[in-house]
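These notes open a run of structures that come right after.
Derivation of every value follows stated rules applied to the coordinates shown; laboratory data play no part. All values reported here derive from a predicted model rather than from experimental measurement. Cβ atoms are built from the backbone, for glycine too; each structure is taken alone.
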Structure P
Amino acid sequence: MTGEGSGRGEGVRAVRGARGSGAGTVAELVRAQWGDHRTGARFADGTLTHHELAGGAAARAALLADVLPRGAVPHLGVLLDNVPEYPLWLGAAALAGAAVVGINPTRRGPELARDIAHTDCALLITERRRLPLLAGLDLPVPPERVLVVDDPAYEELLAPYRGAVPGQSGTVPGGARTPDPATRMLLCFTSGSTGAPKAALCTQGRLAATGHALARHFGVRRDDVHYLCMPMFHGNAVLGGWAPALAGGAAVALRRRFSASAFLPDVRRHGATYFTYVGRAVQYLLATPPASDDRDHPLRAGFGTEAGSVDAARFAERFGVRLTEGYGSSEGGAALRHTPDTPPGAIGRPAPGDDLAVVDPATGAELPPARFGGAGRLLNGREAIGELVNRGRGSFEGYWRNPAATAARTRGAGGAGQGWFWTGDLFFRDAAGFFHFAGRTDDRLRVDSENLAAAMIENILARYVPAAGVAVYAVPDPLAGDQVMAALALREGTAFDPAEFVTFLAAQPDLGTKMAPRFVRTVSELPVTATHKIRRVALRRDGFGCPEPVWWTPALPPSAAAPAGSRYRRFTEEDREALLALYREHGRAELLER
């Protein structure tokens, strides 16, 4: 891609000094790229300079000003892999005072259409390879507002706006205000216990502040290159990778989709110095065959979540790169900072001025610190593990059109109308004040970096005819996050047929790629309370150590995206012993005992 932002004009001198001056908006950071002819983005088949990124963003912002209706802040649905158009549209949204809605391509059918409709997307930006996901859906976006970035018609549409200058008139849609720190910038979907994903709000001010904070923390330099291999619809890549690069004047290198085998070749080719990760990415990298040149690369740091202390140490030993494990809720309500004295296995401490605590979700009472035995074994998990809350003033900005969920997140003991922020995540705190992540609350699951809601998966599995009742819950993954387990109460006279179940899963259009259960427990009836609510705590506590038959798939669970070669078989005592050894190896066996 070439030729972005070739136009020059007024405003160059006015924004030249904005970078590094504590700019309060993302728009100011995008405008600061104008006139900077260093390489700003690297990708598979080309590069763009910072100047071209700013000019390309201005062109797309000018297009928005002409094609979108007048009025409120427009929302742009972006259904793209990590291609150059993604950061260009982030920049365009910033300049135009619009908000980007990252659309998750693992969503399917009506659920995908629901995400687009719920967030009031006025425009949908996608590519040809994603069009099959949209085929046949009842979309709220008219066909003329579905832009396919690798279609010749898109280039024709954009051509009249080439040469637009960031900050000039005509780059803000009619009736919309000039962007300020309170202008919506992102709507990030995050799954919760109520079923459908919620869209957390993030303003330009919060995103810019996050970028500046991380740039300072990691000492981002103008000659750095941030490797973006995690999906940009996820907050990890945008908040943890793109924003600090933008704030620090660094370049980004884009990988369409994560590939463990291509990781080091990409890093070397692009000169990447920093990368972000979530979930199992680190484990996938460690699973590649060791080579004598594993340390021959320019990487200095990695930043992410859920690598685990064992694999972080292995990564540092093999690749010579220290990983910094962080914690920050997608909603921005709570964050933990890793410091040099953070012990192995801990995430970190609260930032100065924050008031984070681990509390009993039922009473709000603060729980005692953890006690450890030999080899760091947690001795009092049942009394020390609770929900992480922020009792101070966080940066949570609410959920889009979901006041009930917003209120539930900020319920409780705050004063002057300011409740606590309840993260929905389980932690324990050690005697020195360091916080350790322990999982998700009862009906939330985090599978391979994806937040899932049990109720959504239950609604799909309820279609399985032999099942009279279904409960879905998390069991800890032996490496990081969770795995999906389902209990099926079979109808009288029926039996579990694993081949039939695989066929059923593959036929469900709304079954996301991370939703298929790894374990299936078959029971005569589900455990319920006196009010007929499923006792998830009991199911989670039993896990795969229950007395009833359990079926599992040791490889990738079957789904609509990957039915071939996926099979369930009986979970044997030998399987259990081997799996328990893996939990012990990674220091997570205690999570099975609470």
Structure Q
Amino acid sequence: MPLQALQIVLTDQRVMTEQLPADVEHHFLGGRGAAAWLLAQRVPAKIGPLAPANLLIFSAGPLAGVTFSGITVTTRSPITNSISHGWASGRWGANLRRAGHDLLILDGQSPDWCWIRIDGSQVDIHPATHLIGLDTQATNQTLRRELGDEYAVVCVGPAAEAGVSYSAIVAEGAFAVEPAGAGAVMARKRVKAIAVRGTNACPVADRQRLDTALAGIARRIAASDVAADFRQYGSLYYAQRAEELGAFSVRNGQAHTVPHASAISRTALAQRGRREPRGCDGCPLACHSAYIRKNGEPIAYPDLEALAGFGWSCGLTTPDAIILVNDLCLRLGLDVTETSAALAFMMECRERGLSNVGNLTWGDLDAVVGAIRRLGQRQEKRDILSLGVGEMQEVYYGSNVFAPQARQLALPAIDPRTVPEIALADATAPIGGDYRYAMFYEPLLAEPPVWLPNDPNNPHTIQGRVPRLIWHERFAAAVDAAGLCRRLALLAYQIAPADLNELLSATLGRTFTSVDVAKIGERIVTLERALAIRYGAGRDTLPHRWTEEPLEDGPAAGKLPMLEEMLPEYYRRHGWDEQGQPSPARLAELGITLPD
């Protein structure tokens, strides 16, 4: 069935619907795959990220609205100048599909700040005067009071209004679209929020077969110790193993040992207060939660990136400090990874005497909170922190060697020196330096699932590591294209490839094999690689600190990631040339056509 796209040209408030060519659904399914195809066809290199003609694409694959899902937000990133995907949980994507749309495309720029209401085929664009200045939770609450709880809301917060490069879109006041990039584009288009209601059932070819597949997944989750821990800890489930491997480092990657590690452990954070599940509708895992204040107000429970970034890299020493700054980022609409990386980088610049701006020092909660609050305020002169670490390194001479970024995107604070596969994922991701592109958490699992590829004779060699990363890249791409929740499928490893095949076959009414799904993932990853090259992506590498300076203490002391040794094997297995470029023949083999 051809994919249905709703396009809003903000410049003159035109609303159009279109069917994408039938072969787009056949080759890319939908979701992230269809969004990447749209970007390739309609956003040439000459259109900059903040140009009105850059597209902001919200997509939900065929399983969204049918089973556990989220959204993918795709654009050309103002941080990296390249392709950007961001992901979030929640019911917004399901609502979009129940409204009859597989994708929402925002084009142009509104003359004034606006918000958009989508109710099935009806689309209204309204002035956002009463929403400007509200944080993401207040915006969500205001619109739901006006419209009703059947609506799901995505919005930007004060940080995007203030022009912060790494501002984030937030879904339903609870789920940040990560990594960063899309928030600044949405703000430049002067769209504060989008509220969607969908009342139609999404089509399912074989409901009985679908229910049988879902029941099997539910049984796996009920019997899984990993799933039980995810309900308790969310992504902090991985914190204990990361500590054991030495994958958390302090002071922007300068060392490993931190005296307050036990004070900010996952157990300390989990026990800090009463929490309630904040998972998506109908999901048996419920991997999100929120603390509940005495007045009943929720406050976000931190993910792994907040603990590693604020607690370890920036040096905050208490659970309350991490909870406070994590929630502040969510309310202001700031990406946690970019924010913590920018703060840690600035702390080191001050330590080295490269900067005398502000008062940021390791572990200073008041200074951290003050800096984050300023990012939510319009400044006459732009705050350097609002640029993000990729641009900040260009200001301070010599700082590029310790700037935690790759292709201008901040590195999540899992130290890539400790896990070579994560180093390779950070260096090669077309969206910039973030291993979550591939959702590669397998090294942090005590017992990986049986369906992951493994060479028992060479598990820790290049020939053992590279195929596992490529498998994750392709499976993550297929999961996103299908519209299945990537946290359920890959963060918690509760969806096997056979499950995805069954869900797609039952929903779409045609047979999907593992080869079919792997080919879809391969096609998407290759298209995104070609797009990144078109947009001028640089070399697949990491900064000097993470390739040449081993840690001197901790479990990972002396280790370096062998990046240069892994890259040739990575390119070879993808079928790319020695520089990592997909050849015209390779693109043609996969049925990928790029306009001139």
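Comparing mean count of other Cβ atoms within 10 Å over residues 58-65 across structures P, Q, the highest value is found for Q. Which structure, out of P, Q, was relative contact order in percent (Cα under 8 Å, 6 or more apart) calculated from, if the result is 16? The correct label is Q. For the set P, Q, ranking by mean projected area of the Cα convex hull in nm², for residues 250-513 alone places P highest.
Among the shown structures P, Q, from which was the value -11000 of helix-only ellipticity at 222 nm (-39500 (n - 2.57) for each DSSP H run of 4 or more, over all residues; to 500) calculated? Answer for the origin of the read-out: Q.
The value 40, 27, 24 for semi-axes √(5λ) of the Cα gyration tensor in Å was derived from one model only; which of P, Q is it? Display every interim value, and only then the final one.
Details: P: 40, 27, 24; Q: 32, 29, 25.
Answer for the origin of the read-out: P.
Looking across P, Q, the calculation of distance in nm of label points 7 Å out along Cα→Cβ at positions 306 and 330 that yields 1.1 traces back to P.
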